[in-house]
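Student: Structures incoming, each one as structure tokens.
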Structure I
Amino acid sequence: MSEALKWQVYLAELIGTFVLVFVGPMSVTVFAGLLEAPMALFSIGMAFGVAVMAMIYAHGHISGTHINPAVTIALAAVKRFPVKDVVPYIIFQLIGASIAGLLHRAILPQGEVVNWGATLPGAAINYSAGVAVLVEAVLTFFLVFTIMGAAVDKRAPAGWAGAAIGLVVAMDIWIGGPLTGASMNPARSFGPALASGAWIDHWVYWIGPILGGLIAAFIYEYCFKPAK
């Protein structure tokens, strides 16, 4: 891989993460103020899911569309991604997330009401950081297990990875949104935290997703033996 191509790969990760962290959290700002709670949650889930799906189809062939440090770390841990590219991927993911968070704040100052889509442990789990780690780990397990089965395993039906992964993101948000914000992604949490200054329990959204992603990747890799 040439150096120029590497920069294309890193740029694709930046753009993909930017799209996710711009569209998803902005949907929280927009829909939370316009719709009743059940419809708002459904719409937010769809916004995140469609953003992920679109980016997978747009440049999955360029960077793999990780757009998530937990995914990058999990794939590297099971030797499905070069370890030397883990840090650059995460750096560019966080840059994309930061730009998205700050642009969200600049465009919609009213987003302050929802901390510009920041993820925080919710009332449904008594604001417990410990429970939030567990929830985030479980939700990210679903996500990474789907990625392993639909995108990494070459036995999977061709062309369906984007739809499967986008739908599991939406599903996780429908279930986990009221509990933790259903981040599943440290970069997704980082951008809004930077925009809002809401760093309370931010560590939850690193530890939970990374732990859940690692468990999913190891289970799929060593129990189901995906085709290379």
Structure II
Amino acid sequence: MDTRYLVNVFELEGGLLDSTLRQHPRLRPLFSRDFAGVDRHALRNAYLRLLRLKIEYVQYTVPALRAAGLALRDGDDEDRRWSERLLDYAAGETETDSGAGHHRWARNDMAALGAARELLDAPPHPSALLYRSYFIEDARRHPYAILGAKGVLERFSIRISDDIVAGLLASGIADAERATSFFGHHGVLDIEHVRDGEGYLQRLEQPRKRFQVLEGAYFTSGIYRSLVDEVMPARSLRG
């Protein structure tokens, strides 16, 4: 399995997640810019739930990168190089002022739109707990799997972020301009991450390690789609 095969999987799975959101009846107006007959309050709530969905897994990004980095620290030369790289990734995903991960941006956006406390502080959904278990508690079993998660989610982010921001700003939702930090920042950051990540992935030589990357990509795509169903039941916003 060469690097191009893995990158193709990332693109395919990222595209599947893109379609999952674009075709979702509660989010479609943000992508189509067709707001005729759309209840703005219901659209605001749909966007809040999308941000909540992002929090569900992004809150585990830094711990997962650290868990993988620590799991590789005592391995072979290749493992140790990747250990340093993953721990650097974790540091880069942490806000220097608060020490929190990028899920804080999504939480701040929710607060800017007046999200209810029970949604802001909702407990993790079952699929999010599976994601946490796979990438953190079980990191020693497949430490390279996190590269598959990164490959899919970063390409997915690049596909949707600009459209989500533009759709929100055109929606007429009150205070929309104050609630775009998560998607606004991620769309830019992930372009650089994808470029760097593909170059590094070419240096991952052992087939069993590459298979962990593949497994992580498929696992992440499935968990994300499960979260969409759990966090945002499919109902139209039009009367």
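Student: The value 35 for relative contact order in percent (Cα under 8 Å, 6 or more apart) was derived from one model only; which of I, II is it?
Tutor: Answer by label: II.
Student: Suppose you compute distance in nm of label points 7 Å out along Cα→Cβ at positions 92 and 220 for every structure in I, II: which one lands on 1.3?
Tutor: That value comes from structure II.
Student: Quick check: 1.00 is what I get for FRET efficiency 1/(1 + (r/R0)^6) of positions 172 and 212 (r between Cβ atoms, R0 = 30 Å, to 0.05), calculated from one of I, II. Which structure matches? Before the final figure, lay out the partial values.
Tutor: Values: I: 1.00; II: 0.05.
Traced to structure I.
Student: For which of the structures I, II does the calculation of percent of Cα pairs over 23 Å apart return 42? Write down the numbers at each step before the final one.
Tutor: Details: I: 42; II: 48.
Among I, II, the structure yielding 42 for percent of Cα pairs over 23 Å apart is I.
Student: As an exercise: Rg and Dmax of the Cα atoms in Å, for residues 12-115 alone, calculated from one structure in I, II, equals 18.3, 60. Which structure is it?
Tutor: II
Student: Thinking of I, II, which structure, once distance in nm of label points 7 Å out along Cα→Cβ at positions 36 and 204 is computed, gives back 4.7?
Tutor: II
Quick note: the coordinates plus some simple rules give every number you see, no bench work behind them. On a predicted model such as this, the values are computed, not experimentally measured, just so you know. Cβ atoms are built from the backbone, for glycine too; each structure is taken alone.
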